[in-house]
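Input: structures, listed below.
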Structure I
Amino acid sequence: MDFKIREAVLDDWQDAGQICYDAFATVSGEHGFPPDFPSVEAAALPLKWMIEHPRFYGAVAERGGKVIGSIFMDERSAVSAIGPITVQPGQQNSGVGKALMLAAMDHANARGAIGIRLLQLAFHNRSLSLYAKLGFDIRGAYAAMYGDALNRRMPGYDVRLATPADEATCNALSVKVHGHERPGEVHEAIEAGDARVVERLDRITGYTTGITYFSHSVAETSDDLKALICEAKDFGKPGFLVPLRDSNLFQWCLAEGLKVWFVLNMMTTGIYQEPEGAHMPSIGY
């Protein structure tokens, strides 16, 4: 290799952010889609946050002293979540992406992660093929749904701000549906005031860390998720992720005037349990 892989440091965030924006804008444009990020800043600031976060792993590829790609991985639960991974346009198809993936996978295995997950843009055949060659299995397809907030309440479903006293119940719901907790994300979302729970018949039946691209939701039923969606203030772009296999939820979103931005595949290695309930993943999983 004429490039090297090293751990990301704070000084990398602007270069990595520019590459992240350019890479996604290029591949989306090639397939007739608008860019994932509206600006370079919108791509770069999340990378800065990840580099500074103690429970994220970040690595960059460097050629001739210049950053040409990066990868980030959420390590806030027993399952590691890869994303984003981007390589500078013009430097792609030269082994950089594979080297970054292998570095992240090695890091996850070294820390004893029970599995690794990611969501991959379904129209990007090269990344689909790379991840499959590295041993990732496709587990489902998800639509990024966007549009105006619905701003209403579903009768019989009470949505409220999640509190620290709700953490154990939220984690238990995650175990029930997915087979494992996501305590780091739940704790941080509650602490930030972003998490919500839905109550039905005087008990918590679902929670969300936010109805956005970067947040996840877990519930007993699709109707519990609908109640959380109804009271969200803003979905952002490219929106929140809905499993296409949940026809009830997906068709309801369409009937409510929401639109599909693009479709992603969830891909996994390691331990995986088919969801036993309703869910909406983050861009990590």
Structure II
Amino acid sequence: MNVEKGFLRINDAQIYYEQAGAGDCIILIHGFAMDTRIWDRQFDLLARHHRVVRYDLRGFGRSDLPEAPYSTLDDLRVMMDRLSIEKATIVGISLGGSLAVEFALTYPERITSLVLAGSTLRGYPFSDDYIMEFLHYRKIARREGIAVAQSAMLGNPLLKCVAKNPALFAPVEAMIRDYSGFHWLKHDPHKVFYPPVMERLGEVACPVQIVVGQRDIPDIRAIAERLSREIGHARMVEIPNVGHMVNIEATEQFNRIVLDFISTHHARPTTRSDSAA
């Protein structure tokens, strides 16, 4: 399969992306401390049926670290413009799901549908345990170094289920080991979404598929329930016996859910850019 790989210069930052396939477009957004590799079990399969784009958010993977105020939503919009993508289905996992919802509220005309897998939501009232877990990594990174914090994050409750399978956990560990630690050591100057997404879920107008693992942590399961409740037309699927990394832990079922959902919400044809910017 021919995969186009490259960088797009967006507001003084190099953003890494990959794309393959043709037809209705799907954009894949990874979660915190992850990168494009989290979609290795989806990318080729989806590209047999659709045009698929995956990219590293600013501050992760091969993309540049933030050096000035920026908007993750503007990065995505500009990327779509540069790649001549009129509309797309966005599939986001964890943090990627939160960004997908914010993008749908900001640029509804650019969205065909959303798939939110184990989604977080910025501004959600997370439990003290959830918050303290991530503050713990920040403290360790600043006192003992990034490598020690990376090792600590491998024991995060979000990874408890996937960690039981060494073969599945290996690529997750590799991504965390490669994570720069930027957000532990520095202030992330991203522009905060306003008004808060929690107050606007009822405004999401596009079709929405929510996917959550039966064994995911209570905070993430509560977010899935809230998304399902407040986005009245959303539909939710709970995958049994898996945790947070649903696309890795239950690859075949997850892929089938995504393809079946998207098949009912075809976008208008998009055109491919002849060259990377």
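In table form, for the structure just shown:
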read-out	value
Label whose coordinates, when FRET efficiency 1/(1 + (r/R0)^6) of positions 125 and 197 (r between Cβ atoms, R0 = 25 Å, to 0.05) is calculated, return 1.00 (choices I, II)	II
Structure from which 19.4 was derived, mean count of other Cβ atoms within 10 Å over residues 21-28, options I, II	I
When FRET efficiency 1/(1 + (r/R0)^6) of positions 93 and 237 (r between Cβ atoms, R0 = 30 Å, to 0.05) is computed for each of I, II, the largest belongs to	II
Parent structure of the calculated result 18.5, 62, given that Rg and Dmax of the Cα atoms in Å is the read-out and I, II the choices	I
Test item: mean count of other Cβ atoms within 10 Å over residues 37-44 calculated as 16.4, pick one of I, II	I
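Here, each number is a calculation from the coordinates, and none is a lab measurement. Just so you know, these numbers come straight off a predicted model, no measurement behind them. Cβ atoms are built from the backbone, for glycine too; each structure is taken alone.
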